1. Using distance in nm of label points 7 Å out along Cα→Cβ at positions 240 and 256, single out the structure from P, Q with the greatest value.
2. P(r) over Cα pairs in 10 Å bins from 0, in percent, for residues 56-319 alone computed as 7, 28, 34, 23, 8, 1, 0: which structure among P, Q?
3. Could you figure out which one of P, Q the value -23000 for helix-only ellipticity at 222 nm (-39500 (n - 2.57) for each DSSP H run of 4 or more, over all residues; to 500) was computed from?
4. Once relative contact order in percent (Cα under 8 Å, 6 or more apart) is calculated for all of P, Q, which comes out largest?
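FYI, it's all coordinate maths here, none of it is from the lab. Computed from a predicted structure; not experimentally measured. Cβ atoms are built from the backbone, for glycine too; each structure is taken alone.
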Structure P
Amino acid sequence: MDVDLVITNARVLTMDAGRPRAEAVALRGGRIAAVGGAEVAALAGPKTRVIDAGGRTLLPGFVESHLHLVLGGAELVQLQIGGVTGFAALKAAFLDYAARNPQRRLLMAQGAAYDILGAAVTRHDLDRVIADKPIAMMSPDHHTVWANTMALEQAGILRGAQMPAGHEVVMGPDGTATGELREFEAFGPVLALGGESHLQLGIATGGEPDPWPDAATFAADLDKVAAGLAHCAAHGITSMVNMDGNRYTCALLAALEAQGRLTARVKVPFHMKPHMDLSELERASAMHAEFNGDWVRSGFVKMFMDGVVDSRTAYMLHDYPGVPGHRAAPLFPPGRFDAICAEIDRRGLQIAVHAIGDGAVRQTIDGYEAAARANGLHDMRHRIEHIELIDRADIPRLGALGITASIQPPHPPGVMDFPLNTMETVYHRDRWRDAYLWKSLKDAGAPVAYASDWPVTDVSVMRGIQAGLTRVPFEGTTDERLSLMETLHAYTAGGAWAAHFDDITGTLRTGMAADLVLIDGDIEAIPPHAIGATPVALTIAGGRITYAAETFA
């Protein structure tokens, strides 16, 4: 039987230690039929499509280890204000967007820098932008929203609201909300004005839509997810770990798979919140049982241990600069967190915890250690997401426990889109040496998986690779960059391993899924500072071309 597709004349980086390089790959029935040289090209029959790569680099399809697919897809049509500064520019952007979108119930902007107006943003500032319609803007890290008075009124939180620990409607001295809303529970009522709050439920509350969305809403949601998938396919992504979501997300993805519209393998979490009883984990086990295929699967539990540094909600072992006594607090009490980890691990489910501050990272490691004591150390591949600051004493503990460092090359201030001044305001100078320690973690034995955290940052893997390779050490710190091959591994085989996808994808070997990405150039010859501008030429997922540049269309 003829093979379906042969890619020849390529610089193939297989990420397979047994055969790291090749020149051609043949695909049949959604799988890799052969990897090698001229003998692979000879497999082509009369019905085989043959693509001459022209010396371009062929890699396993990129594995995006931490993104928010549904949120990102929905946000593609919202106002993008990344890079906008000053009141005049902000007002002009909102007025232009309002004129083009008169039907929108909420005018929502994404990418608002914390210092967008040079001072703390209030509802009165946004009232001066637009007062007669609800408007709001989200910070790049997606942990803070600022809303105008009308949005706060319609959301029912102008006079404040009771919130779970770590979530806050910031109040002013006059007894009304200032307009700043910290974390999901606080800004959820505002997002609900736009009619998309049901898409936030998983990450916000761990819940499901009730009532279940009707057919029209479900169809509209499918289109939003499909838009996000297409955006990712254009960047070479064929597998992803979706860090928001719930059973409804899985249902959307399963429907797209049934319709032939699913263009990436997606792993979806159950969100465990501090208020939940351990019995809620039965829902996580049920999701794992229901969704455990090659394209849509669950099987892991996501938790938040802290917030983010910009709003000083990341849990630190030491006080924040200029704020004596303030370290923030963990969202889970230590003993309870240990018990939760032990129960998740006992159920055979993976754990992923958002932990940014060094206090949060330590408590997360402690929880995984407690699970190992309770159940024995086994191959669960629990993960810590972000690890922006870590105490040196905790570095070797990740490798010892087999904890994956799930980290994002675009995140360090000054590396890609986030300003360097964040380092000055939220980290003591003597702690810069403990921030974003990618190489130190890897050298100490921690498996590493790379990601973007889209839509927090650009989903472009090529820009992420450039960020990882061109990062300049902070003043007085060591070089924490991984090599090009280590970086590519973290975006392919490393990510697949961390997601329990390594039996399907992540390497180019006979029998593995036909998930590939063709880079428009020889990535080993491209100067690191030019990699981000290098396009993806072709993306193939499960043997199907999901994105093609004009050259290969």
Structure Q
Amino acid sequence: MINEKDTRLSKAFITVSFIALFLGATAGLLQTLVRGGVIELPAGIGYYQLLTAHGVLLALIFTTYFIMGFLYAGISKTLGTLYEVPLKTGWLGFWMMTFGTGLATVFILLNKATVLYTFYAPLQASPWFYIALVHVIVGSWMCAFSMWRQYYIWKQITKKKLSPLFSFMAVMTMAMWFIATLGVAAAVIFQFIPWSFGWVEKIDILISRTLFWYFGHPLVYFWLLPAYMCWYVVIPKIIGGKIFSDALARLSFVLFLLFSIPVGFHHQLLEPGISHSWKFFQVVLTFMVIIPSLMTAFSMFAVFETTGRRKGAKGLLGWLKVLPWSDVRFFAPMVGMLIFIPAGAGGIINASHQLNQVVHNTLWVTGHFHLTVASSVTLTFFGISYWLIPYLSGRTLTKKMHKLGIIQTVMWAVGMFLMSGAMHLVGLFGAPRRTAYTTYSDHPQAAEWIPYQAVMAVGGTILFLAILLVLYIAYYLAFRAPKGETEFPIGEVEAAAVQTPIILENWKLWVGISAMLILIAYTLPFWHMIEHAPPGSQGYKFW
């Protein structure tokens, strides 16, 4: 059982994550109903205000807090009870993040930060919104330092060259997060805060967006890597199998560190001021990220098949029948894995020079990231929560909650099929993203989009009902389920697996190569932006 002090820290993060989930989902429901032409918002509430709340609370707050709670629980399980300094630093990070989250939410609700979660300049929020973001980022750094310190102490005491796989992955995830957030922290501190206070009159839009997307794409992998940790380490234990290869799992995380950060230009393919050669270079690095994703897919299906064969499965796909489909701990992440197949294919389209021009700034893009973070990642997080919450609360996952969890997963998949599918289709027909309901003066082409937007509203409503169900399950597992011990499932490695090379845990090497790739990808184009800087822009508020 996890130490009580460690339990409180993980519980605190998980609790805030589910509060953010409810608030962000409520904003999302209203948003889809408005976009579908079903309702009109009352005076004083703006569509883009809801859109900002939805993006910030779900994409940034729900995910980050859940990840922190999950990683702390796993590190405590695999490296032992948190020592005094890591524990205190973790709490410092939690309170800094929570103060920033509360402050940002207040200013969004006051309609003084309606800039969407990308907070693109020249849209200008209250300076206190940007100060709130600084607290969230620096607080997350405190959590990273806390986990790294625990890892370092464990290494010093045990003298072991290889750490437990879960802890290695946690440290790698936080290393990527720290390196990536340096960009957005620089933009907020040195550009947005002085500009919003009026200390400087104008802001360089291209530099601000470049710094954001230096962070914005690795953010996707900050969401995904904890899901991959569940797939690699937890799922084999749940299904009664073993981890296919410790070495392959570690190598995939190393490759994510190397290739997920210096790729931000593929989000800026249609922006002027960046040469095509540098955009092409970062697109190539973007496609390199496909390799560790394919490694993960190969590893997981190898686990599924070898486990099925051990249980007596015959034939080409007989192993599928013996997987524990009635176990929500497996079912929810598995549905997330399957959804990641079309989600990953959509990502390849988004990152391609020519195809990006077809879907850029359309609802296709919105549909894409609702398949990735809002489906593959979120369903995996839900699957984790079904055993993590009773593990932390000293309770058990009952058969009734298994069934409700499976119903919730099916509801989520159906709702997302309708909403994201409609987004993809109507995006191909030219429907723009980031817009409220409009007929564009009864234009015939806009009229063709309306039925798809109605389907989006139906799907969004089903998703909201699924969130209400998962919130009930979380409450029950935390406070009402029978008391008992729930396992934190950590898989063992196949006995015949190749021995893990020590070099995979050479942090100086991999962080150094990552820094080198970042410098190669960004130094010259960034210098060019400074050398040929446009006159800049003053701030605008259109709400």
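1. Q
2. P
3. Q
4. By relative contact order in percent (Cα under 8 Å, 6 or more apart), the leading structure of P, Q is Q.
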